[in-house]
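Please find the structures below.
No value in this document is a laboratory result; all are computed from the given coordinates. Computed from a predicted structure; not experimentally measured.
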Structure 1
Amino acid sequence: MLENYLEINPEVKKALEENVPVVALESTIISHGMPYPENIKMAKTVENIIRENGAIPATIAILNGKLKVGLNEDELEYLGKSDCILKTSRRDLPFIISKKLDGATTVASTMIIANLAGIKVFATGGIGGVHRGAQETFDISADLTELSKTNVAVVCAGAKSILDIGLTLEYLETHGVPVVGFKTEEFPAFYTRKSGFKVDYKVESAKELALAIKSKWDLNLNGGIVIGNPIPKEFEMDYNAINKAIEDALKEADEKGIKGKETTPFLLDKIKSITSGKSLKSNIQLVYNNAKVAADLSVELSKLYKNS
């Protein structure tokens with residue numbers, strides 16, 4: 001019955017059938033994460049980076065109730081311009097599909113759809129996590145529970161720094177999700193290379209990482225893996241300045257009663273305003289950096305699966 005729900009772009013389908021490397025990309029960053037036209041420029045550049053590094057990009061979204069794996073240019077433009085795109089996580093999928101609505105995928109729903117299509121590597125900006133004050137609100141992203149059960153490797157610049165990174169890492173540890181640093185021993189904090197928290201393991205190359213990932217899934221140790229890939233030094237923000245901006249944004253969100261899935265878009269937009277747009281530039285550059293590492297990882301994984 002899967003073909004009734006899933007529509008894979010012919011180029012992506014051919015690549016998957018021939019074991020050509022493929023990298024999944026989310027769509028919430030396009031529809032809810034950045035303003036037009038920066039979002040479209042970013043999306044196209046990310047796809048180009050993946051191609052330049054030997055893999056095929058597969059941006060994922062839900063259009064007219066169909067799970068789309070690999071979007072064409074018109075579909076990307078529509079996602080970037082329309083104000084009718086619903087932010088879609090695991091719980092939303094059945095209703096977005098049955099009502100034939102349009103949805104942008106979060107980390108969690110992108111992982112689900114990528115896994116259905118057979119894609120093993122996914123590049124994003126930052127994962128969701130445990131929100132600050134979750135001891136009272138229980139506000140924990142569905143991204144974390146998805147990582148505990150869905151076999152997709154997620155390359156990110158760490159958890160968004162608006163979150164409680166320490167509790168996010170504790171949650172991942174409890175659920176057996178490996179947190180790996182790509183050429184770093186410290187888990188990155190999205191806008192900055194440092195967070196004050198260590199990763200479980202440090203890897204120096206995509207090949208080393210691919211070997212560990214394949215071993216994990218060969219042993220039926222189901223679930224994803226978080227690859228923390230720090231923002232390039234030249235684009236990272238001042239640690240104290242960004243944390244001050246986050247504190248101010250969190251305070252305003254609390255005063256306005258903003259909660260749930262509206263929290264992250266509000267905070268990111270507020271931080272962009274407080275930092276005079278510098279945070280948006282950093283956001284774009286870290287996504288580009290993650291796309292390259294994800295493509296390299298997908299290439300190495302494909303080699304391993306071809307030889308196994």
Structure 2
Amino acid sequence: MSKKTPQIAGIGNPLVDVLASVELGAPAKHGLTVGEMHLVDAATASALYADIGPGVQQSGGSVANTIAHVGDLGLKGTFLGKVAADDLGRVFRADMATLGIDVPVPDQTDGTATGHCVVMVTPDGERTMSTYLGACECLAPEDMPQSLPAETAILLVEGYHFDTPHGAANVARAVELARGVGARIALTPSDAACVDRQRAAMLALIAGDCDILIGNELELAALSAAEDPMSALHWALEHVATVALTRSENGALIADGGVVSEVAAQPVAKVVDTTGAGDAFAAGFLSALALGKAAPDAGRSGADLAARVIGHFGARQGTAAA
């Protein structure tokens with residue numbers, strides 16, 4: 001592969017996902033809101049795991065999934081996130097290495113476990129996530145590498161990472177590294193509840209270094225306080241150059257500057273599991289932008305990859321480019 005081929009970097013929370021099909025009422029039984037991500041402690045995570053069983057285990061985490069898809073699409077990448085020196089951490093590193101993704105952050109060695117996420121998938125395809133961050137919370141600016149690869153074209157920042165103790169400082173350091181190689185900065189807010197928790201930090205990034213904003217209509221509404229998707233989109237364009245506002249089966253609104261394009265959702269024979277659809281969209285969208293494609297074409301690349309993901313169980317499996 002040519003050294004001039006662009007790469008994508010990301011900073012976020014590396015997790016191992018444990019996915020299981022459950023009945024419609026299972027999330028409510030545990031006091032969980034269907035379709036949202038909940039932060040839980042180690043004891044709660046263990047109780048949920050005991051209830052659903054071992055399920056399907058996959059390396060995950062929002063931006064980690066995006067960077068993994070980037071590798072699946074044939075580009076290289078860098079992921080900035082901390083796992084522990086344990087079995088799950090080794091699985092995570094091995095999965096990323098197989099895809100050509102570098103993880104240049106040292107392992108946590110104080111006994112803290114690698115973060116993991118219990119994902120309940122109900123028959124309607126909705127996923128309810130309960131996340132124990134574990135080693136993710138231990139990442140600090142001094143763990144970052146001295147530089148990012150010179151080919152890095154875009155850094156993707158995960159909104160969830162602002163929930164960690166050093167999140168804002170870590171993002172600032174990652175942005176500094178990205179700017180050092182001329183990369184653009186992208187933000188995915190992660191979910192509307194995360195926006196509620198970390199709105200000030202996200203707005204500071206959007207007002208400062210952010211060039212690209214990728215989020216669904218609920219996330220952008222939470223950020224902007226807008227009452228409809230188009231208003232949220234125009235609010236975003238007041239702050240960043242490029243916006244992708246996703247709307248599930250209604251497709252996406254894509255804007256690069258002042259021109260807004262509608263991108264249709266790709267048809268799917270059956271929605272099996274929506275886990276990671278947004279992560280996959282971000283991978284297709286950002287990879288296409290990095291390769292110099294126009295924003296509407298990049299949106300279609302994102303929609304294509306998202307459609308492949310929701311047609312099977314899990315956020316990554318079976319997503320290799322056709």
Structure 3
Amino acid sequence: MPQQTKIRIPRNIIDLSAHIYTPDNFDAEAAYPALIVVHPGGGVKEQTAGLYAQKLANFGFITVAYDASYQGESGGVPHFLESPSDRVEDISWVLDYLERHDNVDSSRIGLMGICAGGGYALNAVQIDRRVKAVATVSGIDIGWLFRDAFGQDPFPTVIATLDQVAEGRRAEAKGADFLTASYVPNSPEEFTDATPEYAKEAYEYYNTPRAHYPTAANTILLRSFPRVLSYDAFEFVDKLLTQPLLMIIGSQADTAYQSESVIKRAASKDKELFTIDGATHVSLYDKGEHVNPAVDKLAAFFSEKLN
């Protein structure tokens with residue numbers, strides 16, 4: 001059974017709260033390949049990221065799952081800010097930590113992300129060449145997903161949302177409380193005919209005993225929306241994403257189109273789209289019949305690419 005240790009990772013003037021997992025029969029004199037696991041938007045390390053980190057440590061990797069800056073138990077004010085640029089920068093700080101770790105072979109570090117964490121991971125490897133291989137599970141670009149939620153022609157609604165945020169920030173600048181929204185519905189009563197299946201699934205995952213965790217509050221600051229709506233994780237994948245790439249999707253996932261697009265466009269000559277039959281976007285977070293084959297595929301991929 002992998003050993004889990006809670007750590008703090010320095011990140012400028014704040015710290016990231018993280019769990020590091022070491023393999024069973026860990027040898028304190030050896031150097032191991034390492035994997036960073038990036039959680040979904042609004043998630044925390046104790047949920048799906050931690051599950052994958054623990055399972056992958058069984059295959060001989062040192063793994064790290066951490067709370068993003070402004071999220072969970074990590075530092076950053078105002079809390080509950082979803083800042084894509086900061087989420088990508090977090091990854092480089094975790095890489096810095098692993099570079100200093102006595103038992104990590106810094107020439108063999110891989111990166112994987114789940115949902116929005118997958119988009120952040122793909123963005124990070126385009127600019128931080130220390131990552132030797134990258135993988136995603138139900139990977140999405142959060143900016144693309146948020147824009148798609150507004151329909152076929154999203155930009156009139158995007159502009160209206162940005163106007164709303166501007167009015168909110170005027171109020172906040174004069175002392176009002178920070179305005180917030182929810183990542184996913186808080187109850188089935190909020191479902192409409194337009195609610196996508198992944199959002200219905202995410203309600204069950206995040207807001208019921210299935211995977212609810214106290215530090216994952218299903219809260220996003222409204223001032224996050226300009227950062228998210230203008231973000232494009234995949235803009236330069238055709239030029240800068242050259243590392244070995246694995247993207248895992250479910251055959252029933254309504255977000256699979258994003259991974260399919262990246263696989264077609266990515267500059268990497270070593271890339272694969274792996275489909276798990278019957279899986280949905282969120283079932284790949286924690287359902288054993290879908291997570292276990294995903295972990296086996298990830299372990300084989302990283303064992304080969306980080307050799």
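Things to note:
- Each of 1, 2, 3 could give Rg and Dmax of the Cα atoms in Å, for residues 172-283 alone, but the derived value 17.6, 53 comes from 3.
- Structure from which 57, 41, 41 was derived, Cα extents along the principal axes in Å, options 1, 2, 3: 3
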